[in-house]
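Input: structures, listed below.
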Structure P
Amino acid sequence: MNVHGDPAAQPNAEFYPIESLAHTQLDNCYQCGKCTAGCPVAARMDLAPNQLIRTLQLGQTPKALRSQAIWECVSCQTCSTRCPKEVDCAGVMDALREISLAEGMVAPSQQPIVAFQQAFLENVRRNGRLAELELIAQFKTAVFFRTGRPAFLFQDAGLAPQMGKRKKLRFLPGKASDRKVVERIFAKCSNPSEKRAGK
């Protein structure tokens, strides 16, 4: 059976090296649906996990890269664990997010999710740990400039006093003492050759 559909669509594999980034073989999927059955957020996705894999098998990579599903995924690894053919569906989701972001193909509705992930990683990279207030400020500002929604800036402001009482917000969190370790992790993850080699 030709799982790839239209042969003319095959150059997608060359331009979007999903299998090498995810270290998995898409052809192994035979659409049993176990990944979707176990996914806790499948109901929120425009393409369920098995549908996303099938979309890639058919060579419709741009459709997968623009999907909301890859940003709804919570990376719980249930899909990959349940797969009887060891297709790393969660790894495919990671690869699609990476390529979608690099190619500017993120769905507009998912911009807040992307903004949060970027703010979170930048916060940890700079401080070696999470600084909550700084994260909130970065996230809210980024979403405002991407979506132009001023109401979003103050959407959760009412929670601040309660979190302050419970000592959940630290105004001066400080920096981690072992920031060099965190810097090395980020440096390794930023090196494409190391990521693709699985080092």
Structure Q
Amino acid sequence: MSCGRLSTAYMSDLIDSDGFRANVGIVLMHAGEVFLGRRRSGRGWQFPQGGVRAGETLEQALYRELEEEIGVGKASVALGGQTAGWLRYRLPPRYLRRNQRPLCIGQKQRWFLLRLQSTDVRFDFGRTAEPEFDQWRWAPYWDPVKEVIYFKRPVYARALTELAPLAFPRDNVPPLPPWWDKLTARGRSEPLAAAGRR
């Protein structure tokens, strides 16, 4: 749950003036399903994500994180789109590092939709000294909302809703599951047609 370090020259891989760390989130699709990785800490399943480093563009950070977290190179995927703006979540008080300055209160994320171009890609979690994941699986499109740790659910719901028309063109978006309203922060589902206009 690290929030990164401050650099006065850039707003990347640092904590901005509101206390949010810049981050990219990755929705990797194949055959209508999405990649989920199981966190090594055992705290649920989630999408690959990571901080933007000083001097990087969002797309550079996207492909670096894809390579570092799951061992997939840029040539193996096609970019399908991204969220229109930053999506933010706050960390619960127990995850705050109060002795860190500036204080990080959460993350602001730009989400990207990628399509896996080949079925023979091998995922590799050993690209860094401290791998993020220890297992992976393909999951139905909406399932990550119920699999991720509770405080990330609203952002997952917003990202998947906004990216759904890009993920499933020609009005083929799968229906929201029965548990959706109970688990999403708003307690209701937003029309998918309006999601892209946010």
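Read the figures in this text as sums done on the coordinates, not as results from a lab. Every value quoted in this text rests on a predicted model; they were computed, and no experiment measured them. Cβ atoms are built from the backbone, for glycine too; each structure is taken alone.
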*asked:* Using distance in nm of label points 7 Å out along Cα→Cβ at positions 61 and 93 for the comparison, can you identify which of P, Q gives the largest number?
replied: Q
_So if we calculate distance in nm of label points 7 Å out along Cα→Cβ at positions 117 and 181 for every structure here (P, Q), which label has the highest result?_
Q
*If distance in nm of label points 7 Å out along Cα→Cβ at positions 77 and 101 is computed to be 2.0, which of P, Q is the source?*
P
*Give the label, chosen from P, Q, of the structure having the highest value of relative contact order in percent (Cα under 8 Å, 6 or more apart).*
Q
*Can you tell which of P, Q yields 1.6 when distance in nm of label points 7 Å out along Cα→Cβ at positions 133 and 157 is derived from it?*
P
*Give the label, chosen from P, Q, of the structure having the highest value of Cα Rg over 2.2 N^0.38 Å.*
P
*So helix-only ellipticity at 222 nm (-39500 (n - 2.57) for each DSSP H run of 4 or more, over all residues; to 500), computed for just one structure, reads -15000; which one of P, Q is that?*
P
*Test item: distance in nm of label points 7 Å out along Cα→Cβ at positions 45 and 69 calculated as 0.5, pick one of P, Q*: P
_Given 16.1 for mean count of other Cβ atoms within 10 Å over residues 125-132, calculated: source structure among P, Q_ = P
